[in-house]
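Okay, got some structures for you below.
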Structure P
Amino acid sequence: MNVKVSELMTGSVVTAQPHHTVEHVRKLLEKNKVGAVPVVDSENSPVGVISSTDLVRDLKPGASISNLMTEKVYTVPQYDDVSTAARVMRNHKIHRVIVTHEQKVVGMLSAFDLLKLVEGHRFVAKNPPTKSTRKGAKRQ
């Protein structure tokens, strides 16, 4: 599969900063109809991610997201194959990865984005192995 992350990612990504409040991020998520946003520093480098799940609890609207965000961030370069991103998501049991270019946030890729490959039939299924017609042949 030679589909690049940049071909499937959401490029116009909305970000938050650690000092933003719970109320601000809730509005960001609702306004942009997204489930998560990367949290970035002043140089647009990822320092965390915050999702709607993080905000489900009864939290003070003025509380900073710095204590709520997930600091373990998984990123993939925009020029990588989507198979790399899929492997990262599967291995770490996460629904999205932050896409970077030179360690700066340029997009997000979600499991739903990966489903576009199946929906658009942009993959080639391998044929199942055939039975050997040779007598006594064993498959290894």
Structure Q
Amino acid sequence: MDYSKLEKAIEHLEAQHKNLSYVNSAEDIPPLMREAVQESVIQRFEVCYDTLWKHLRKYLQLTTGLADIPNSPRPVFRIALENNVLQNIDRWMLYSQARIDTSHDYSEEKKMTTLAVVENFLADAKKLYKLFLREN
């Protein structure tokens, strides 16, 4: 399987997350610039999340032989847990909720909630990506 799209999504999210750390620590950044970087991180999170769960679905189809895996992230995460691919379903459900919340609403509360999960999501996404590469 080709994981290059997932690899790029992870790289782009990681790069923007680093930019966010810089922007948050710098005092002379205009508020509009800070907000632009935050929104970019959220968009990169959305792309990475969507790419990841779709690759996870394909991975499960290939490794478990299950042909009828739902085409929706939460059931995919549950099946991954049942097959010992994921260990902490609560975190994945949190990522899923963050993705849902940012679909139509970048309110301050939802924006900050999503930004708060990005670091853990990145670590978990990288673990899955490495697993995919080992099995490929």
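FYI, it's all coordinate maths here, none of it is from the lab. Computed from a predicted model, the values in this text were never measured in an experiment. Cβ atoms are built from the backbone, for glycine too; each structure is taken alone.
A few comments on the model shown:
- Highest-scoring label, criterion being distance in nm of label points 7 Å out along Cα→Cβ at positions 80 and 112, among P, Q: Q
- At a computed 54, 15, 8 (Cα extents along the principal axes in Å, for residues 16-71 alone), which of P, Q: Q
- Comparison of P, Q by distance in nm of label points 7 Å out along Cα→Cβ at positions 40 and 88 - largest value held by: Q
- Origin of the derived value 54, 26, 21 (Cα extents along the principal axes in Å; candidates P, Q): Q
- When helix-only ellipticity at 222 nm (-39500 (n - 2.57) for each DSSP H run of 4 or more, over all residues; to 500) is computed for each of P, Q, the one that comes out at -27500 is Q.
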